[in-house]
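For reference, the structures are reproduced in the following blocks.
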Structure 1
Amino acid sequence: MKEKYQIAVFGGGCFWCTEAVFKMLRGVVSVVPGYAGGTKPNPSYDEVSAGKTGHAEVSRIEFDPKLINYNDLLTVFFATHDPTTLNRQGNDVGTQYRSTILYTDELQKDEAKRFIKEINDLHPEGAPVVTEIKPLDKFYEAEEYHHDYYAKNPNQAYCQVVINPKLDKVREKFSELLKNNAG
């Protein structure tokens, strides 16, 4: 029954990373890489990665709130990227790699704002969170070759150097949230 599922949309750098991370979590029904937050209809990967559309690389996460809640998704999201760097995640630089939460209802908006305030209040001397919070307008699904990129290319250098450490971190810090409590 699809009616019971909710949607979360996060951008935290390359969507290959966010897709791989969220696919590990129990209660996550699907994760689809795509583009959102920009102005050009139906953008291509080449246009988005060149910074020409205003879109960010994002993952659309469909989840069952009876098995995992939005706050847990936010916790994993903030733990697996640097929300204090503007328009950059590691070597990925540009607005297309910005930290963004695209909410689907007012409850998500409020929860995201509260979560960011708590992070900033806990670390007042640290760099502030620069994650943008905006309503989801349109989501454009990425080209097929981006879907399940990590699963299809685990030995590719980017996967080994960038994605594997994120997955290891999730397994270590959030084992209680993993599907079958395994990675």
Structure 2
Amino acid sequence: MPHIQVPEGVPGIRSLVMFRPETGQYLYELAQVLLRGESPLSEAERELIAAYVSSRNNCMFCMSSHAAAARCLYGDQKNIVDEVLADMQRSSVTEKMKSLLHIAGKVQILGKEVTEEDVAAAREQGASEREIHDTVLIAATFSMFNRYVDGLASWTPTDPAAYEEMGVRMSTKGYALPTKI
């Protein structure tokens, strides 16, 4: 049960931005830029970073919805998402992506946990300055989003089919501010 009165039946962050659209619009705009805007990282990779950080934060709504979006975007390689969430180091993502996810995981703990060695390792795997930047910003943003969603105990569906629908919507339409129901 949510800690505040939000629209009933609207899951996760969607209900929270409907409660306060004047702040929610900026959160959605940020998500749109980070996850769908121009970046050397693919949309699938950026959704995977969001899902990975959300998983580490134990935010089931964000992890499930962004994992579903990543699966849609990865298409035939959608199993990568579950591999990363189960054991990132043993997953079949590239070594460059592993190094970026490693950095994202450190940001999830505390930004100051990221070391020069972590960044150097990512560069050695071919990560660009922009990829490193975007990884850190996505990880920091999703740590905030996770705390927002869980801090207000927003409704988290338990039916996996609900997340599949969200994943399709997010992967095809991006992040548009929800309207009142």
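No value in this document is a laboratory result; all are computed from the given coordinates. Here the structure is a predicted model, which is why all the values come from computation and not from measurement. Cβ atoms are built from the backbone, for glycine too; each structure is taken alone.
Computing distance in nm of label points 7 Å out along Cα→Cβ at positions 20 and 132 gives 3.5 for which of 1, 2? Only structure 2 yields this read-out. Structures 1, 2 were shown, and relative contact order in percent (Cα under 8 Å, 6 or more apart) at 36 was computed from 2. Figure out for me which of the structures 1, 2 the number 3.5 belongs to, where distance in nm of label points 7 Å out along Cα→Cβ at positions 12 and 124 was derived from the coordinates. Working through the options, I get structure 2. Starting from the value 21, 20, 18: which structure in 1, 2 was semi-axes √(5λ) of the Cα gyration tensor in Å calculated from? Of the options listed, only 1 reproduces it. Which of 1, 2 yields 18.2 for mean count of other Cβ atoms within 10 Å over residues 28-35, as computed? Matching structure: 2.
If helix-only ellipticity at 222 nm (-39500 (n - 2.57) for each DSSP H run of 4 or more, over all residues; to 500) is computed to be -8500, which of 1, 2 is the source? Going label by label, the one that fits is 1.
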